[in-house]
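Values quoted throughout were computed directly from the atomic coordinates according to the rules given, and no laboratory measurement underlies them. Everything numeric in this text was worked out from a predicted model, so none of it was measured. Cβ atoms are built from the backbone, for glycine too; each structure is taken alone.
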Structure P
């Protein structure tokens, strides 16, 4: 493992707690956002260098409207440099909502007696996946409560089950996981099932606040959760996702906590998280918290932009918790992945209609209930290329190998062509005539804008092969 002396004073801090609230507050309380300093930090990020905690603290303390706007514009420019105009699409599939934890903000909490506890059967999972495939989904994230029934063996079983479901031209090419922390041995089991990213959100990086929100169940152990992705790395599962639930504590602290977590993983394993998530608290059955730390729309946009500047090469996920107008705005400033056609009620994808959300069957209330087709249409309308690409996972471009490609910016050699090819698949198999027309116009525009490093003629040849019936072509 490579050691980064800027992060640690001793060479090996693996598997040890790394969050010091006094350190984080020290940075926040001492940071002075002068115009010169803010602009210097933005320039460093635009040169594709990750920011340190002091620099992030300066940005979170920036309140002057002109400087905040410069932060937003810096994030917009950086995103275009690193990711271009592609947006990766996925869908969540809730497998079971049984849970032994009692998190005050979650509809799955044990004390919520109104919750209807469900674990999908293998047959139900198969039908859900078929319904998702019928809509054109290629990437799923399976979500589980923390319960003895949802063991590593069970998670691995459901992953293999999902991969085995093929309907017409539909298939799921990448399964990611959002589940409880595991031991090294158990992470090995789920790795062997062929998963993509394993997500574990710390929820809040402040230990005292964490203790208040999590008073029962295994999740009350702050340090076990904090070091969970270290265990994943030790198991060779090098594609991990971190996150914080914005609204549990001061968002400035959480942003620095996420960056600190990134620093830790890079220092110890030479690779940071593949993705960062930053969902905001939303209504849920049995919600038991105040609005003291709820994050405004303006602050939410700002924190997304700051995270983009802080970690230039890390994927950023914006979920359907947010309403459409917020998603449309935040996409500009750093988001690289969103879910589309999302339904959170267990078994809802196979229902013919789901007009009304039932909070007793889902974890929280969503703000964007559009179908995948509507989301694709909206993205294309705003010149984003919807991408269903899974090539990096299957070609071994994960973990440290992913960093080798992405940090120099070479990932765009693969991402834009693969986004074009997966969009072509979607247009041929699932799009309405109107969306198909818009999509091909956007592809033509994108191909004319590709630089000399791109083999545009080969992309066009592969598009024709897709139109002729071939599938799953990628670079």
Structure Q
């Protein structure tokens, strides 16, 4: 099979425009975040001298550093480590509840799935661009990496489907510029019955049926609106409406942001898509000049060695893409000139890797030990009832996406008072019956796989009494960061 070849010059130009468009759209929408009514913007709402800080970009800067340090095939443990070292102060919604679970010892993907009211929100769809830029012209690989990312805080929710959708769209946008073809490629990576898929198809229908923008927006609100303004479902409809109904770069951004709700996220994501489609030449100077090219971090992001400008971010992103394509470049390469084989469209619609990701068990926890990924499958929630036997499964993989393999010598041990009985093997997994004692609070189950060990937390009902829906974790009254990771001392240094 002949590989797709991208022009390295065009690739770098699109990456720069992607990150610049992200900053522009996020800055446009930031002042209006959370408003449920229609806005009336045709430009930035106030004079500016720099971009607005935005977690939409910051988390991806952290992932960029993770990829540089840990390699371009990251494990879920890598994501968890860098989350805790760089963004643990974020208290909002899925971010705070993810960190609450990580702090209790729960590892991804159960860290994203358990006691998390916000799995359907925008926190992971806004982190898609790094995977598209890492995997240009390879939508299914971009979507699979987006699944790993979203497993931290959206496992099993609509947020996962949103991130996979945009990662695929943006990856294909390095090659195509037809919105309908790109949207269909994104839809090919996610379940047709998901609400993200449904709302996108509704927006497509509205445009095809000749509905006016205002009527289309009202249909999205009526049929897909949610109480939470950051819910991903209606906001995905708003992004598609802005893209399809707008006349040009600025009008498309304004039409998306004028729909309301999570406007910094809708503006930022659509801005990145438009940047990829048109390159730097497609971003008018009037939108570019007010914010410049400096990256402004949110105070809750611990900087470390994160990029400080769009130029630096572009250079470091391109270096990672070269590294990724050298390791996985069987279908896409960078060169002096672009070349698209006849089967390019069919290649872009391939989705086997994305479908495999969607089949993964979100009620599991993964730990990396050397070159092995060990997964404990809880068989449900990580809460065990005293005296009640639960069947759990253990799988081992040499692949970061935990594609489990048979043949490993696996055992499971519990603490004093726990009964652990080896049952049988099912496929590549070993099954165990675990019975906790009549009284316990929380405990650790230890998996041994060959020469390595990994510990996994199980909770009692008393240790996990639940968490109220629609509520954030406790915050510091001064800096408003997550209380357990307050930044007051850092601000005063």
- Task: Supply the structure label, taken from P, Q, corresponding to FRET efficiency 1/(1 + (r/R0)^6) of positions 116 and 340 (r between Cβ atoms, R0 = 35 Å, to 0.05) with the calculated value 0.85.
- Result: P
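Which of P, Q yields 15, 47, 32, 6, 0 for P(r) over Cα pairs in 10 Å bins from 0, in percent, for residues 172-275 alone, as computed? Let's see the in-between values first.
Working: P: 15, 47, 32, 6, 0; Q: 16, 52, 30, 1.
This figure was derived from P.
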- If we compute FRET efficiency 1/(1 + (r/R0)^6) of positions 212 and 292 (r between Cβ atoms, R0 = 35 Å, to 0.05) for structures P, Q, which one ends up with the highest value? P
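For relative contact order in percent (Cα under 8 Å, 6 or more apart), which of the structures P, Q scores highest? Intermediate results must be reported in sequence, preceding the final value.
Working: P: 20; Q: 23.
Evaluating relative contact order in percent (Cα under 8 Å, 6 or more apart) on every structure, the highest lands on Q.
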- Message: When distance in nm of label points 7 Å out along Cα→Cβ at positions 60 and 252 is computed for each of P, Q, which one produces 0.8?
- Response: P
